[in-house]
1. Out of 1, 2, which one gives 20.0 for mean count of other Cβ atoms within 10 Å over residues 39-46 as computed from the coordinates?
2. So helix-only ellipticity at 222 nm (-39500 (n - 2.57) for each DSSP H run of 4 or more, over all residues; to 500), computed for just one structure, reads -8000; which one of 1, 2 is that?
3. Between 1, 2, which one scores greatest on FRET efficiency 1/(1 + (r/R0)^6) of positions 135 and 351 (r between Cβ atoms, R0 = 41 Å, to 0.05)?
4. Work out which structure the value 38.1 belongs to, where mean projected area of the Cα convex hull in nm² was derived from one of 1, 2.
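Only the coordinates and a few stated rules stand behind these numbers; no lab work does. Because the structure is predicted, anything quoted here is derived from the model rather than measured. Cβ atoms are built from the backbone, for glycine too; each structure is taken alone.
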Structure 1
Amino acid sequence: REFTEAGQGMDESSLKVLRRYADEEVRKRLEPVEGVAAVKISGGLEDEIQIEIDQRKMAQLNLTLEELSARLASENVNVSAGRLEEGTQRYLVRTINQFRSVEEFGGLIIQPGEGRPIYLRDIANVRSGYSEREAIIRMNGQEAVEIAIYKEGDANTVSVAKSINERLELAADDLPQGMSMDVVDNQSLFIERAISEVVTAAILGGLLAVLVIFVFLRNIWFTLTIAISIPVSIIATFFFMGQAGISLNIMSLGGIALATGLLVDNAIVVLENISRYRAAGEGLISAAIKGTSEVGGAVIAATLTTIAVFLPLAFVEGIAGQLFRDQALTVAFALAISLIVAMTLIPMMASASGHKSLPRDMGSSRTGHLFATKYSRLLEWALAHRFMTLAVSSALLLAAIVLLQSIGTELVPQMEQGR
């Protein structure tokens with residue numbers, strides 16, 4: 001994140017004041033924020049005490065630059081001297097011997113001398129100036145000071161940005177007259193926008209899945225029975241994500257979006273088999289027990305094989321593991337919970353009293369009948385032409401292998417952050 005302070009009347013004095021205020025006031029407000037690793041300030045004019053040495057006078061006094069530098073370093077110090085404890089009170093002790101003005105610098109005793117001490121002002125011209133400029137920051141054509149804030153590696157970007165914005169709002173109220181503060185770049189906005197888009201996509205995917213189920217079932221109660229498995233599984237997944245230390249980020253939400261379509265698979269298989277027993281004349285309870293028990297083994301095996309595909313990604317080392325761990329664990333949690341929901345909640349709702357009407361067969365609707373008829377003809381053709389089916393499948397496999405060679409590889413795709 002970067003912040004810019006801008007003032008009016010940008011002469012040398014104003015740039016010094018601007019830089020000094022950023023260093024002494026704004027930095028002190030931002031550095032204690034939890035998750036902030038560093039606050040870097042650039043632009044403006046940084047205060048500097050400039051000492052112009054008279055080489056001739058130093059030669060007359062047999063002084064060297066090394067002796068002068070050592071003398072300055074030993075006098076101008078501000079270091080910790082430990083702590084003092086008294087009862088329940090603890091005091092931090094610092095040895096403060098810093099120069100606070102140009103006059104104090106000039107009054108530094110370099111040598112005792114003969115008769116009178118030799119001061120720094122006797123051998124050098126001490127004046128207040130500014131350090132060499134490494135960068136010139138401009139905003140709207142006017143010079144400004146930039147404050148770049150870096151977060152800690154394991155800190156949450158959105159949380160840190162929120163805390164910083166709160167501190168900046170307080171700092172903006174205390175700005176001297178003629179100064180203003182504007183946000184130039186905020187990475188948390190890109191993250192929040194990306195997360196919002198993923199959440200929207202997941203919700204739309206869930207709604208479309210429910211719509212497709214209704215088109216085939218044509219039964220409100222049974223559609224609702226399957227649809228309810230989506231929010232129940234996702235809400236339970238959030239709990240296990242929290243236990244595993246997974247935050248709501250692009251990868252974990254992408255895992256939820258990916259799992260949304262998979263969550264209803266188990267519920268559809270179980271409910272369709274229960275519906276078959278109901279159509280055969282079984283009672284509500286009996287149909288739920290027999291229908292679920294019959295496909296239970298197949299549903300468990302199918303779910304575990306899907307989990308087995310994603311779970312190893314969570315144990316990959318390096319940057320790939322860091323990228324895919326959250327997504328892999330999220331999908332695994334969601335699928336495991338959807339299995340439990342399909343084997344418990346779905347049979348219970350299918351056998352709920354007050355909903356004794358027989359469900360329609362999935363192939364009884366116009367859409368279901370169309371798919372069932374087309375698939376039946378395709379299956380008959382495939383079974384009657386086994387050699388052709390194998391040839392087409394092999395050709396598609398070879399074509400996929402050839403096309404794979406032309407696909408480029410990179411760590412992550414190019415992203416437009418909308419800055």
Structure 2
Amino acid sequence: MKTVAVFFGGQTVEHDVSVLTGLQVMGALDSSRFTALPVYLAPDGTWFTGEALKDRASYMLTDEIRRGLTRVGLLAGRPAASGPALTAVDRRRLGGVDLREIPFDIALPAMHGTGGEDGGLQGLFQLLHIPFVGSGALGSAATMDKAFTKRVLMGLGIPVVPFLQVERPEDGRFIDADTIGQRLASELAGLSYPFCVKPNNLGSSVGVARVTSADELTASLLSIFRMDRAAVIEAFVPNLVEYNVAVTRAFGKTQVSAIERPLGKSAVLNFADKYLQEGGKASKVEGSVTEGMASAVRVLHPAELSADQIRRIEDHARRAFEAFDMHGAARIDFLCDSATGEIWLNEINSIPGSLSYYLWEPSALKLGFTDLLTGLIEEGFAQGRAARADTGADGAHATIFTRR
């Protein structure tokens with residue numbers, strides 16, 4: 001029996017979505033092979049573990065629930081050969097703390113956004129020689145940056161919509177609408193409102209908006225800059241239809257899932273369309289694997305797509321996944337002008353909501369959530385073994401000092 005440490009939550013605007021994904025993952029693990037060890041990263045930065053974290057009703061944590069949990073962390077400086085372990089902090093009744101280890105076998109990040117999906121957590125795992133599920137620090141960081149992703153895709157000849165990256169002004173400075181207007185006229189010449197504006201480093205469609213004037217653009221940028229250090233302004237695709245497909249190579253060659261057309265009430269798919277009920281006040285269902293992105297309204301195998309469009313979506317998704325050296329089960333999102341049939345790659349989600357398991361059930365692989373997780377975990381173990389090359393100076397014939 002292997003212990004899978006499921007990391008979720010985090011200091012991010014996508015905290016709640018991550019909690020849903022973490023709960024779904026823990027509930028869907030093959031209990032005959034794996035034991036789930038919850039590792040919850042609270043919004044204040046504290047890490048906890050405990051059985052109560054497997055229960056949706058525990059969120060958000062009250063003081064009483066916190067008292068029943070164990071504070072944990074990952075301690076640098078432990079011998080790598082001792083294996084992965086959380087360091088638990090037990091407070092003594094008369095002051096001071098005791099440290100003890102809680103061992104596990106592999107980490108599974110079920111986190112979205114800042115700190116968990118942007119390569120930070122993955123870099124920590126790599127530094128500490130902890131095997132983990134999903135893409136490494138490089139692929140995670142690169143695909144979290146929408147503007148950087150688009151530039152790489154352009155180099156690969158994969159179509160992206162024209163875009164402009166705008167940095168957050170220095171503290172205390174206002175957004176210079178005139179300068180942004182000049183850049184739009186210069187760098188997106190020939191295009192006019194409406195535009196699509198979104199955070200450069202966030203997911204879950206947080207902060208995404210369609211703007212029809214300079215005033216609306218300024219208002220949207222002000223909102224985005226409270227959450228992110230940069231924004232992307234894109235040409236708004238007329239007759240917009242969105243398509244998504246998941247990609248993995250956990251089962252051999254790079255393979256794609258079924259294609260979905262997500263449905264929403266807005267001009268662009270937003271957070272409420274993905275995660276909230278009518279009125280935007282509660283999550284769509286209570287505590288099951290059909291929550292979160294799994295509960296969004298969608299059309300699978302959209303009949304309006306031609307064979308050529310399907311080929312392009314699948315080919316571009318595979319090429320992008322491999323170019324960024326990705327692992328796990330990423331979801332790749334596309335934009336389409338339904339009148340002309342043109343298709344552009346929009347963005348890459350290295351840890352999609354619900355891990356996009358719902359796209360694998362109707363795929364050629366016909367994978368249920370449990371089977372998908374098992375394959376991803378096995379891939380994570382294989383990646384961990386591959387990373388354990390001999391990094392000692394002896395093996396590289398690079399010794400200077402005498403070994404004793």
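1. 1
2. Here the read-out was taken from 2.
3. Ranking 1, 2 on FRET efficiency 1/(1 + (r/R0)^6) of positions 135 and 351 (r between Cβ atoms, R0 = 41 Å, to 0.05), first place is 2.
4. Working through the options, I get structure 1.
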